[in-house]
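Got some structures for you, see below.
Here, each number is a calculation from the coordinates, and none is a lab measurement. Since the structure is predicted, the reported quantities are computational estimates derived from the model, not experimental observations. Cβ atoms are built from the backbone, for glycine too; each structure is taken alone.
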Structure I
Amino acid sequence: MITAPPRLAPLSFDSGIDNDYGFHYATPDDPYLSRLRTEYDLDKLVSGAQSDLETVLAVTEWVSGLWRHHGAHQPQQGDPISIIEEAKAGGRFRCVEYAVVTAGSLNALGLPARVLSLRTEDAATRESGAGHVVAEVYLRDLDRWAMVDAQWGVVPTVDGQPASALALQQGLAERRRVGVLGRSSLVGVAYVRWVAQYLFYMSAPLDSRYVAREPGTPHLMLVPVGAPELTVFQRRFPIDNTLYTHSAGVFYSPPKLPH
């Protein structure tokens, strides 16, 4: 069991639905995602998976091994295929790129996924190290969101079940049984203690598609009740084109996908 780090407080959110912000998720018939799936043989990668979670773990392990993390290097282009190709040539990238490739790969395999930005409670005033980026995926067979961090090669769990970023924060605050899948228990202890600081503000793009995306589609940020809206990051970076909600139900609503 991993107990809650010091000073990790429970967060409160509204239970009602304050607005229908219209999240959009990519589908595997997207031509870009079809190319991603084919060029990197993703179907073979997950051919032995017996559940959505096993598919996620296989993709997480693969993405985690594509390059060594470097917190200051950015790719020339920010899409999954470009990142992978640059990594094959020796490129090393940030948490952002792990999340982008993970979400893209999972979407290509038919699992709705998004890039999730995590920020500390003091993200507006801290000068550096106030954010982390992961992916979240909707596990259809478990009817739940799960956080995926390919930089560390892990999927966090609460009481043995894959957990969203919000469920992880709540599990830590309530001192429930928290761990990870995908890496050793020692890595899991270090990871959970490290990532806990970032589980305050959470934001995701309203449109995660690769085609038919409207220009300038904003992000939606989940803000704890009583906390100020985060409008600047690390003192000097304005947070633009962002909507805000206190509703965990809205932020974690099941994806609406075409039939």
Structure II
Amino acid sequence: MSTQRDIIYRHAGTVRLTHWINALVLLVLLMSGLQIFNAHPALYFGAKSDFDDPVLSMQAVQEGDKIVGTTTVFGRTFDTTGVLGAGSAERGSEDRGFPWWATLPGHRDLAMGRRWHFFFAWLFVINGLAYLFYSFISGHLRRDLTPTRSELKHVPASIAEHARLKFPKGDEAKRYNVLQKLSYLVVVLVLLPLMLLTGLGMSPGMDAGYPLLLDIFGGRQSARTIHFLAASGIVIFVAVHIFMVLISGVFNNLRSMITGRYVIEPTETKP
């Protein structure tokens, strides 16, 4: 067995800086976005709200002397008291949508939530453009994030390796694996731009100047639903990303995203 460990410079300073800025910005956007969603916790497809046929809705329902939280998805209703719709039936909560501890601000204040959301949306745009500009100029997008044909053929095997919590060592650990590359590309080139464009489409100013943007997404309510779904996809990505960081080596992964240096564990070799 080889015992030599290599230390490589894995993440450039620009990548590390934009990563941490994006983490903070997306957290604020998510929490302020939930505050805005709670003002009308329902989603529809089309140009107008169809209160009789929502794609998703959350509400507090009075049942006797209790208030029960319900969530309806494509016509099927679930009791989500204590999580979604209403905080606690026993205390007579009138919370709606997501719990207030998950929103910014933590109390019902749509105007303040919109201010937080719009301000950090511009920070998100500036930071994202800086990352994309660097990625194109430096070759980071092509070199580190674009999978080759041979790597794409390895997708099933990579899925099996991740399911067994088997992580690459040696030379294979010096670059992103194919699942990392594909997930990063989907987030950077699909989910984040989609979230940005649907958000712009819902802006009254942008809608007045560029009405075609809403038409592309099928109307204001469709844009709102797609915006919510794209944000949900990013939340799922972040949850999986954090889980993988925790189980594959917290200190090593955090150090690489703070200092850029990453320790490559040696591969096992037969004597």
Could you figure out which one of I, II the value 7, 31, 39, 20, 2 for P(r) over Cα pairs in 10 Å bins from 0, in percent was computed from?
I
Quick check: -16500 is what I get for helix-only ellipticity at 222 nm (-39500 (n - 2.57) for each DSSP H run of 4 or more, over all residues; to 500), calculated from one of I, II. Which structure matches?
II
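Which structure, out of I, II, was Rg and Dmax of the Cα atoms in Å, for residues 29-148 alone calculated from, if the result is 14.8, 47?
Among I, II, the structure yielding 14.8, 47 for Rg and Dmax of the Cα atoms in Å, for residues 29-148 alone is I.
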Label whose coordinates, when FRET efficiency 1/(1 + (r/R0)^6) of positions 61 and 157 (r between Cβ atoms, R0 = 41 Å, to 0.05) is calculated, return 1.00 (choices I, II)
I
Between I, II, which one scores greatest on FRET efficiency 1/(1 + (r/R0)^6) of positions 77 and 229 (r between Cβ atoms, R0 = 30 Å, to 0.05)?
II
